[in-house]
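Each structure below is given as C-alpha cells.
Each value in this text was obtained by applying a stated rule to the coordinates, not by laboratory testing. Every value quoted in this text rests on a predicted model; they were computed, and no experiment measured them. Cβ atoms are built from the backbone, for glycine too; each structure is taken alone.
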Structure I
Amino acid sequence: MISRNEQLETLRQANQWDIIIIGGGASGLGIAVDAISRDFKTALFEQVDFAKGTSSKSTKLVHGGVRYLANGDLKLVNEALKERGLLSQNARHLFNNQEFIIPNYKWWEGYFYAFGLKFYDFLSHKFSLGHSKLIKRKTVIKQLPNLLHTHLVSGVSYFDGQFDDARLALNLAQTAIDNGATILNYMKVVGLLKDEEHIIGVKVKNVETGEVFEVKSKVVINASGIFTDKILKMYNPRHKKTVVPSQGIHLVLDASFLNSEKAIMIPKTSDGRVLFVIPWQGKVIVGTTDTLIKKPILEPVALDAEIDFILKTLSKYLIKAPARKDVLSVFCGLRPLAKPRGNQVKTKEISRSHKIIIDNNLISIVGGKWTTYRKMAEDVIDTLVNKFNFPNRKSRTETLEIHGNISNSEGHLKNHFYIYGSDLPKLEEFQNRNSNYRRKIHPDYDFTVGQIVWSIQNEMARTVEDILARRIRLLFLDARAAIEVAPEVAIILGKQLSKNEDWVNNQINEFNELAKNYLLNKQE
C-alpha cells in the first residue's frame, strides 16, 4: 500500500539519488520500475496525479498496431507484439484478450485483411492471443447484431489486448515503491540544480504545501511527455522543439450501441486512420482521432469537428447510429510524438517509435506508446548505464511481476473489482470493517464508499478528480454520474485528509469545471 507521507519522509531523509525521473505517466513510471529493479536509487516526481495526462486517455489497447503494419513499420509492430505478450503474463489482473472483427463491404477486402493479419499472427510468435480468420457474412451478423448489413460481404476476426491504463500506471508506481523507489504525485519540478558543468539534481515543489526540496542525483531523466520541451528549456533556453502533440479523442456510449462482446475495427476512415468500437467496463469506447495541436496543455478539449467525425463515421456502420445526446463521456489526450526531421508531415504518419535525447546528464525520452512502455524504459536505463558509467546490471522487467498480478486471470473480468488483482482480498476485508463501505456511491454503478476511502488511504488519491477519473474511472464512463457523486466524494476526501469546508467546496467546484469538458450538449 502507498502512503504519501511516508514517501515524503523518505525524500526528506535522503541526501543523494542515482536517478531522478520527472513525470509520472507510462514512460516515467516504467523507467522507475526498471531502474529500481536494477538497484539504482530512484525517485520520481509527478506534478499532478499519476497518468493525469495522456497516459489515462488511451484507447485502452495493448496492441502491435495493425495500422503500423500497413505502414510497413515492422520493427515497431514486432516489438509491440512481444511487449503485449509480456504484459499479459506480468499483469494478468489488468489484461483482457479482446476479439476484434473487421467488417468487409467489398469482395476483396476479406482476403486482403486476412492475409495481413496472418502476418500479424506470425510476428506475435509464442505470444499469440489467438489466430485470425476470415469469417462468413452470417457469422459477422450473428456476432455483431448492430452492424449495418447492407452490402456486407464478410469479416476478419483477430485478437489484441485490452487494459485499464490509469490502473496500470498506479500499479507501476506501487511496483516501484515495493522495490524501494520513492514515488510522489503533486510534486512539481520547478528548476534544475547545476554546478559549473553538470546538472546535479532538481528543485521540486510540493504542490499541496509549497515546501521546496533540492534533490540531488547523478542523472535526471525527463519523461514529462508533452511537456518534454519545457524541461529541456530549463537546461537550454534556446532549445528547439522536439515534441509534436497530437490530439486523440474518444467517445463513450451505452453498451446497447454495440450489443456485443466483440469489438469492431474500421480499417480505413475518411481521414485514412483506423477507428475502434470496443466494449470496456460495461460501456463502449469509440476512437480515435489524430489532430495536430500547437501548444501542449494538461486538459485538452475535444473539438466539435473531431466529435462530428466519429459520429458521422459510426453512422455508416451501426444500425442504431449515436447522436451527441447519446455520448456519456468524451475524453481527450495529447500524444507526445517525436518530431520528425525535415518538413512537417501529418501526425498519423509520424512513427510511434521512441527517441532518446541526451543533453549533459539530462536524458529525455519522447514518443512511444503505452504498449511499449517497458521496452522504452529498458532502453533509457541501458543508455544511462552505457553513457554515465553506472554498474552494468541487466534489466529484469521482462519477467518482473507488476503489483496486483494474479496467477490465473480466467473469469476475473466479471465486474470492475478485477482491477485490484491480488489486492482484492485486502480490499474486501477493508470493506467488511464498516457497513457503510459497501454502499454504492451511485445507484447505476457498483462503485462503493469503501473504494473511495481505500484509494485515499492506500493509493495516493488527493483530489475528487484523482478518484473519479483514475481510481474508479466513473468520469470516463459517465460524466453526469460523476458530477452527481462529486459532493459526497469531496466530503469523504475532506474527512480523510482533515480538510475544512472551504477546501471541500473548492474541490467540488474544480471537479465540476473539469467535468464540463467531458460532456456534450444535448443536441442532435
Structure II
Amino acid sequence: MPSLPLSRTVLFVFFTAALAVWFGNLEFRKLVRPDEGRYAEIPREMTAGGDWVTPRLNGIKYFEKPPLQYWATAVAYTAFGQHHWTARLWPALTGLLGVLLVGWIGGLLFGPGAGPYAALALGSSVLYTLIAHINTLDMGVTFFLTAALAGFLYAQRPEATPAQQRYGMAWAWAALGGSVLSKGLMGLAVPGGALLTYSLLARDFGVWRRLRLGLGLPLLLLLTVPWFVTVSLANPEFPRFFFIHEHFERFLTRAHGRYQPGWYFVPILLLGILPWLVTLLSALRQAWQDKKSGFHPQRFLLAWVGFTFAFFSASGSKLPSYILPLFPAAALLMGWHLTQLSGRQLSWHALPAIAAGAVGLALVPQVTRLASIEVPEPLYQAYRPWLTAAALTALATGGAAFVLARQRRCAAAVLALAAGGLGAAQLGLTGHDALSPASSAYHLAQQIRPHLKPGIPFYSVATYEQTLPFYIERTVTLVAYRDELSFGLDQEPGLGLPDLAAFRRAWREQPEALALMSPQTYAQLAAEGLPMAVVARDTRRVVVKTLPPAIRS
C-alpha cells in the first residue's frame, strides 16, 4: 500500500472537518446521568467552595477518584464559565491529543504512512470516539497511559541515543504520574502488567534495565505524593478508603455492584473497534507471527492489548469504558498493518462498516420497543432519524471504502472508513440528546428555576439526580439515600437526613422548601397527607414545594 498519496490540501480539509466534528457537539447535548453530572458537579463545587484538595460531590466528601480531571475542569470553568462544553472539554481535548500522539509515535516507529493510519483508526473507533465526548474519567487516564506508552517506545528504539532514551523514559514516568492522578493505581497496573507480559512473551528481560528507575521513580513520586499527603492530612480517613476499598476491594469483590461475566468485554471490543474490526484481528495475528531480535515494539503493543483486556476482564467491577486504554496500542498495530495491505486485501476490511450500517438500518425501526414509562416512545421516535443517519453514514462510507480499495486507492479508502466511523459515532451521540428529558435534569431545572430562592432548603428524597446540582448551581440535602455517598455521609452524617420520618418532621417545620423525589415516593407521601404542591415533573422525577402555613392540614 502506498504510504499516504494524498495532497496536503486534501489532508488539511479532512483534518479541519474532523476537528469541527470532534468539538462541534460538546455544548449541544445536555449532561447525562449519572457520570456526566457527577464529574461536572465536583469541579463546580471546587470553584464555588475554594477547596481544591478535598473533592466533594453534593457537598459530601468523595474520595473514589484522584483530582486531576476535577482540577482541569475547574480551571476551564474559571476561564470560560460553566457550560456543557467546558464540562466535557478535558475528555475531548485529551482524546484528540491521544490521537495526535499515536500518529506521531506510529510514524516514528513504523514509517510515515503508519502514523497517519494509526491516528485515523484511533480517532474513528466507535468506543474511543464516544468516550472522548462523554464526561467520564476514562479518556483522561487513557491519554496519560498513551503518553507513557509513546515515551517508552520512543526511548526503547534501537536507534535512540542515550539522551533520547533518558528523555523518553522521563516523559513516560511523568505521564504515569498523570495517570495515577487521573484514576489511581490502575495507571501503574496496566503498563506494569504489559511490560511483564511482553518480557515473558518475547523473552526480552533486558528492557527492565532500561527503565531509568533512578530517574523515573523520584519523578513519579514528586508528581503524585504531594496531593495524596495533603488530602490525607486534611482527611485521615482517606488512605484506607482510597487505596483499600477503591482499588483492591473494587477489583477483587463485587462490592460496587458492577459485576459482569468474564466475557463481558468481548462484544464491547468487537463493536467498539468498528469500523476497524477486520483490521484489528488481522493486525493482532500479524504481530503474533512477526519475530525479530532485540526490542520488538509490535510484540510489546500486543502484550499491552492482551494484558489490558485480561486485567479488566478479571476484575469484579466492569464498565464498558474500562478497556479504553488498549485502543491506542491497538491503533498503532493497525496503522503498521494497514501500510502492508494491497488494495484487494484492504477492501475486505470495509465489510464490517457495511454490515454495521445494514444491520443498523434494519434495527432502527425497532428502537421504539425500548420505550418505557420513564423513557416514553416519543423520545425514541425523535432519536430514530439520528440513528438512521448514523447507519446510512456507516453503510455509504463502508461501500465507498470498498470500491476505492478495489481501485487501489488505498489511502482514500482508509480516509473513507475513518470519516464513516467518526461521523456515525458522532451522529448517534448527538442524537441521543433527544432522550435528554429522561436522561438529564436540564429540562426539570428550567421548570423549577423560578422557585429557587437563596437559602431555602432543597431535599432529594430517596434518590439523587446527579445532573441536577450542576444545573441549579447548588447542592441538595439527601434523604434516605446513601449509595456511592455512603462513606462521605458516615464522616459527616449531618449533611443528610437518615429516613423519611426525619424528612416529614423537617418538611413540616420549614416555612418554604423544595424537594425532589420519584413519582412513587411522591404518591406515597401524598397518600400520607404531607402538605406539598407539585411545581415540576417529568417521567422520572417530581419536584414539590411546601404549602403556605394557612392552607396546611
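Given that mean count of other Cβ atoms within 10 Å over residues 48-55, derived from a single structure, equals 14.5, which label among I, II identifies that structure?
II
From which structure (I, II) was P(r) over Cα pairs in 20 Å bins from 0, in percent calculated, if the value obtained is 20, 51, 25, 4, 0?
It was calculated from structure II.
Out of I, II, choose the structure whose coordinates give helix-only ellipticity at 222 nm (-39500 (n - 2.57) for each DSSP H run of 4 or more, over all residues; to 500) equal to -10000 when calculated.
I
Matching task: 4.3 is the computed value of distance in nm of label points 7 Å out along Cα→Cβ at positions 168 and 488. Pick the structure from I, II.
Computing distance in nm of label points 7 Å out along Cα→Cβ at positions 168 and 488 on every structure in I, II gives 4.3 only for II.
Figure out for me which of the structures I, II the number 2.7 belongs to, where distance in nm of label points 7 Å out along Cα→Cβ at positions 160 and 400 was derived from the coordinates.
Details: I: 2.7; II: 3.9.
Among I, II, the structure yielding 2.7 for distance in nm of label points 7 Å out along Cα→Cβ at positions 160 and 400 is I.
When mean count of other Cβ atoms within 10 Å over residues 80-87 is calculated, the result is 23.0; to which of the structures I, II does this value belong? All intermediate terms of the calculation are to be shown ahead of the outcome.
Working: I: 23.0; II: 16.8.
It was calculated from structure I.
Looking at structures I, II, which one was mean count of other Cβ atoms within 10 Å over residues 56-63 calculated from, given that it came out as 22.0?
Going label by label, the one that fits is II.
Work out the source of 1.00 here, i.e. which of I, II gives that when FRET efficiency 1/(1 + (r/R0)^6) of positions 104 and 328 (r between Cβ atoms, R0 = 35 Å, to 0.05) is computed. Let's see the in-between values first.
Values: I: 0.75; II: 1.00.
Source structure: II.
With FRET efficiency 1/(1 + (r/R0)^6) of positions 408 and 480 (r between Cβ atoms, R0 = 35 Å, to 0.05) as the yardstick, tell me which of I, II scores highest.
Structure I comes out on top.
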